[in-house]
Every structure is written in C-alpha cells, then in structure tokens.
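Here, each number is a calculation from the coordinates, and none is a lab measurement. Note that the structure is a prediction, hence the values are computed from the model and not measured. Cβ atoms are built from the backbone, for glycine too; each structure is taken alone.
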Structure 1
Amino acid sequence: MTTTSVASAAELVKMLASTGYLADEGLATVGYLSLAMERPLLLEGEPGTGKTAMAEALAEAFKLPLIRLQCYEGIDATQALYDWDFTAQILHLRSVEAGGGEGLSVAALENSLYDKRFLLARPILKALQQSPAVLLIDEIDRADDEFEAFLLEVLSTYQVSIPEFGTVKAVIPPIVVLTSNRTRDLHDALKRRCLYHWIDHPGLAREVDIVRTRLPEVPALLADQVVRAVQQIRATDDVMKPPGVAETLDWARALHLLGRPELDLASAAASIGALCKYREDTERVTAALTRILG
C-alpha cells in the first residue's frame, strides 16, 4: 500500500472521521475511487457544505501537506505554477561581476540565472515537487476558460515544462481536490478528467453528529436545537443564502460561548450574525426563529 492508499470506502470513512470529518457513503465511495484511480476529485455544492473541509481532512488523515490554490477571476498559469526571483537573479549577476566572472560564457551565465534556487514555486508546481501532497484547487468556477485548459493539461500528466529549467514531474501523483460553488458551468473536458460528486446539505441526524463531533463541548440539547432550527430555515425559499454546515458550527459555538445551555429567542437573535451574512436574511431568519421558538 502506498501512502495515499486505502482498502475500501469504509476505511476512508474511518480515516476521515478520525479528523472530525463525517463523510456519507456517496462521498466516501467517490473519494476512495479517486485515490485508487489517481484521478482528481471535483466537488460541487452550495457554500459551506464541506467541500474545502474534505481536502483538509484528507491531508490530515494521510498526514500530508495541504497545498491550496485559491482561484479568482483573472488568475493565470504563472500565478498558479511558478515565477522567477528577479531580485535574487540581479544580485547574483552583480556577485558574478564582482567576483571576476567576466570569463563565463553567455550560456553558462544564463544557466546560472535559471538555477533551482531562483525558482519560486507556486501551488501547482509546489504540489508536484512535494508530492505526495494534497492539492486543493478551490473555487475553480471563478477562473476562466484559459486557466481550465491549462489545468486540464497539468492534471492529465502531473507534470509541467519550464522552458528555462526543464520538466518537473510528480513521482507520486498528488491527491487533487477541486471545488466549485457552481457560479458557472465547468467545461466537459475538465469534468471528464475528474471524478465528480455533489455535496448537499446533510440530513438532520448527520448534521447533529457533525456538530457533536466537531464541537464536543456544546451541550447535546443545544446542538440538537441549533441543527433543527437551521434545517427549518434551509427548508424555506425566502433566504438569499441558506446557511451551510460551516454556519451551523459557527452558530452553535457562538451560543455556547454566550453560555447558553439551550436555544432561546433572545440568544438566537443576539448571535444571528454567526448564521446569516446578508441583512435581508437576518430579518427573515429572525422572523422565522420567532415562529420556531415562539
């Protein structure tokens, strides 16, 4: 077995649970297959459903470095791959001149400028160099078509060619997790390269388990009440952003820090900023909580 191998989806469930991440059968199965087939894992779903946390849990479970590439509009290959330390290169040139290196050939001088010590590895190159590692490509839907094409090429071979330096190939392919909030559709070519899973909001029982596992200090009654309230809020159609598991955890922790053993209307209203991030949702959720708790 290699560092990143597991015998079954059930074993992966146990490994992830040891980090506090509770994966359902569907996610654990596609995660296991992604590891066994050495294919990237593409996770889509609403914000706060645990997509990024899955990559973090994999890194912790396998005791591997987590290398994160946060995507944004306008990101290009250079920002994801590598750059050269121009300041250090200039200092090197001056050092060569001061040391009487005029006799060096142009080719030798150029080769010395593009030495490994001047190469600034960005996340993708760093993941290839440090592999085995977990490479998290977060919110790929924010990037553009050109970046997707570049990414597809890298993920097909797990290697990159640097003109001045040579080819860098991962000895062991990194565990690659891509996340998307589906603000736009990704291209079919990238999707075909990956194994895909949609992460939905968990059901009542599993979300209670998540809160109890991640926040064992929160009283059982409070954890159950918070999750039931969040589940009812999600079921309504008039909130701009349904709260995710991340918000459930924040809210439960906030109420516990306020010293509340159970959920009441006053403490719920006072801590609503941990659950809602839009003014309109704050008003709607406060009204909903009045109905739920009143």
Structure 2
Amino acid sequence: MSIPITLKQLETIFWIARLGTFERAAMKLNTTQSAISKRIQELELSVGTDLFDRSLRGARLTEKGEYLVRIAEEMLDLQGRISSLRDGATVPVHRIRLGVTELIAMTWLPRMVTLLHQTYPGVVLEPEVDMARNLYERLLDDQVDVIVIPETFGAPEVTAVTLAQVQNEWMAAPGLVQGAGQTLTLQELSGYPILAQGTRSGSGLHFSKWMRNQGIVFPRQIGSDSMTALLGLTIAGLGISYMPRDCFSALIDEGKLEVIAAEPALPLVPYAAMYRNDRPTSVSQAVVDLARQACDFSSQFQK
C-alpha cells in the first residue's frame, strides 16, 4: 500500500534545499526542527529512498532528492496559482510552451510573440528553439504544447495545421560555381561540396529524401544542425547550400551570396503548427490561429 505524499512534506524539502539546513527551514515554516525531520522521514518512507546523504555534514541532497525538489517546486507553484484564484488575484490564463525552429526564430517569431501578448495578455509564453526532430519528440513526450516545424513527421495523436510552404534555392559565394549564370544539373552541382543540415533537421530530412528520389548523391558533404552556421560556411565559399531565398534576399543584393539555378528545382518545404489532439487544446488551437496570422518567411526579425 502506497503512503500518500503531502504538500507539507514537499514544502519542507523545498525549503531545506533553498535555505541549506533543517534549522533554517524550520524557522521559515514556523515549526520545530524535530517536526522538519519527521516530515523528511515520512517523505523518504513514501518514496522508498534516501533523499539526503547522511554520510556528509549538512543537508546534502542525493540525486533523487534533487529530482524530488524540482517536482516539489512545480507542485508548490501549482498550489500558489490555485490559491490566487481563491484570493481574487490576477493570474496568468495559461502558459504555452512553444517550440520553433531556427528559421522561424529569425523571421516571424517576434511578430508571433507580439500578437500573442496583445491577444492574450495573461498567457505566459515559454519559447524553445531547437531542431525539428527534437521538438517533435518533445511534443510526443508532452514537454511542449505547440511546435512549428517542417511537416516531415506525423502521428495519429498529433494534429498538423499547414501554415506555409517555403521556397529554397541553391546558393553559393559569388564566383564559386562555374557557369552559375546558367541552369545547371544536379549532377553538375555534385562536383561541389554540399553544406547540408543533418537528420535532426526537418528541412534536412525533406531535401535528403528528395535527393535520393532524384537518384543524386553528393560525395562531399559538410553537415551542421545550425542554419546560421551553414549560412556562414556558404558565404565563406566552402560549398553550396540550400537556403530560403526570400529570407536571405538582402545577402544576395549585397553580393555575399548568389543563387545557383538548377534543374529540377528544389521542392517547397511545408511548415506546420502541431499539437497533441489527445490533450486539452483550446489554448493550443488559439496559438495555432495566431501562428497562421504571423507566419511570414519573407524577411528577418519581423515585429
């Protein structure tokens, strides 16, 4: 039979961790040190493991103890939010854990944040910028609420709402590719190093699959999960890469990049907002609607 864990016990271990000693925690919680020790003993009995390393001096947490403190902090935060409802205080309507890729962060994410705050001033936004595969895995693990990534992954429990399709072009430093003013074949491009995103990238997977279908192999590849890094390597003249044309048009105008025309043309990359359809979705759907309004890959850092 499991022994229930109480908020008092969680509050106790939280303040011991925060203040460093049982004595200070007792003063903070307006109780005795013996009462604090009893709560910790009961908590250890409930979880079935030692939470403090008693071979050391002071209140030194074990690894599991540190993990429990993080849980305790979350529980106490929830308790405080519930108490705020009773007290009539103004509280956030919701928190949204939003995951986006690097391209979105450097184009329309600022506009999205502005729209979100204007429309739902009580919402607390927790943004996360990562590779598409990582974000998708975190969505499946319920660690983020909404993600916006290339529409490369899918599962029955995930709703995907297509927002836009992004046109990429082959690009290189001016003068690197011979015959750049003409339309080249993929075979001709294969003579140059290709700078490509890896398997954690939605765009990287999208183009890798397309190239395999075209029967083309680039024998020399330099990979990076960072679009910014690939952009720098491309400008440095280390190879050719595929980049969203509209987003980096200023670099083309400045003569730092040139577009390499090739046949067949690169396919459009569909971007979608995704959320779990087996979780409460009213706020998630509202965020997807705002993403649809904000979505614009044509220029950088839109406000």
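Here are the numbers for this structure:
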read-out: With log10 I(q)/I(0) by the Debye sum over Cα atoms at q = 0.09, 0.10, 0.16 Å⁻¹ derived as -0.56, -0.66, -1.20, matching label from 1, 2; value: 1
read-out: If mean count of other Cβ atoms within 10 Å over residues 125-132 is computed and equals 17.8, the structure in 1, 2; value: 2
read-out: Answer label among 1, 2 for the case where helix-only ellipticity at 222 nm (-39500 (n - 2.57) for each DSSP H run of 4 or more, over all residues; to 500), calculated from the coordinates, equals -15000; value: 1
